[in-house]
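Structures incoming, each one as structure tokens.
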Structure 1
Amino acid sequence: MNVACIDVDSLAQYERDAKTGRAEALYNLGLAYSTGQGVAQDYVAAHKWFNLAAMRGSGEAKSWRNQIAEEMNAGQIAQAQKLAREWLNIFR
């Protein structure tokens, strides 16, 4: 799996593109939060973004989501899933 350096401008673009449901943007946000590039490292947020990207067909996002889930407790995973559902209710 490749991890690219994510700058602030790219992060802002990913956030805009994520609102349109682009799997690649959702995946890239997951990468940013999982690695702490451009944002504070946050596995709950990363799991949310990877989950959303996986729902849109990204196999890499599914793999990363499963990988970081091993570092999370059940409460954190439940919170990430809740955030993903809330996001879907806003940006469907």
Structure 2
Amino acid sequence: MANSAQARKRARQAVVARAHNGSLRSRLRTAIKAVQKAVVGGDKAAAQAVFRTSMSTIDSIADKRIIHKNKAARHKSRLSAAIKAMAA
């Protein structure tokens, strides 16, 4: 348990930051699932449109260091590959 005033304040701030980061991480997962759902749906044009909007979400969350930039790149790469594979 926090004993000093500084430690108590940091504990309060950590609760707020954790809630904020969790909501951003949830938004990331939702964006990824939206692209995957569009790919399963079979409409390539719709999948590309959803991917474009999801890409900015993924990038913004990586810029805020909620996830690592390489993880963001990996997600974008796999989603892009899934969309490209739809034509085959």
Structure 3
Amino acid sequence: MTRTVNCVVMRTEGEGLEYLPYPGDLGKRIYDNVSKEGWQRWLAHQTMLINEYRLTPIEPKARKFLEEEMEKFFFGQGSAAPEGYVAPE
């Protein structure tokens, strides 16, 4: 049986994640409140952030930045694209 959640990203009920996608309390909140589709949207946004800011995710400063952006994306005002970013067509 598929688990459903009221997704904070999609603002609809959707299929829930199968496991905690991130460690700790933030991962638990995401698991409880984000659908698979909402998580995919974050992954695309995170990839854009990594590429545009030229981050190395293994570096502690980059990981801290990405975690802060993840928190904003799901539970805050949203994570904005870098200034001047133009989405590919």
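Using helix-only ellipticity at 222 nm (-39500 (n - 2.57) for each DSSP H run of 4 or more, over all residues; to 500) as the calculated read-out, with -23000 as its value, let me know the right label among 1, 2, 3. All intermediate terms of the calculation are to be shown ahead of the outcome.
Values: 1: -23000; 2: -29500; 3: -16000.
Value -23000 for helix-only ellipticity at 222 nm (-39500 (n - 2.57) for each DSSP H run of 4 or more, over all residues; to 500) corresponds to 1 out of 1, 2, 3.
For structures 1, 2, 3, calculate Cα Rg over 2.2 N^0.38 Å and state which one comes out highest. Before the final figure, lay out the partial values.
Working: 1: 0.96; 2: 1.46; 3: 1.12.
If we compare Cα Rg over 2.2 N^0.38 Å over 1, 2, 3, the biggest value is for 2.
Throughout, read-outs are computed from the coordinates displayed, never taken from laboratory work. As the structure is a prediction and not an experimental result, all values here were calculated from the model.
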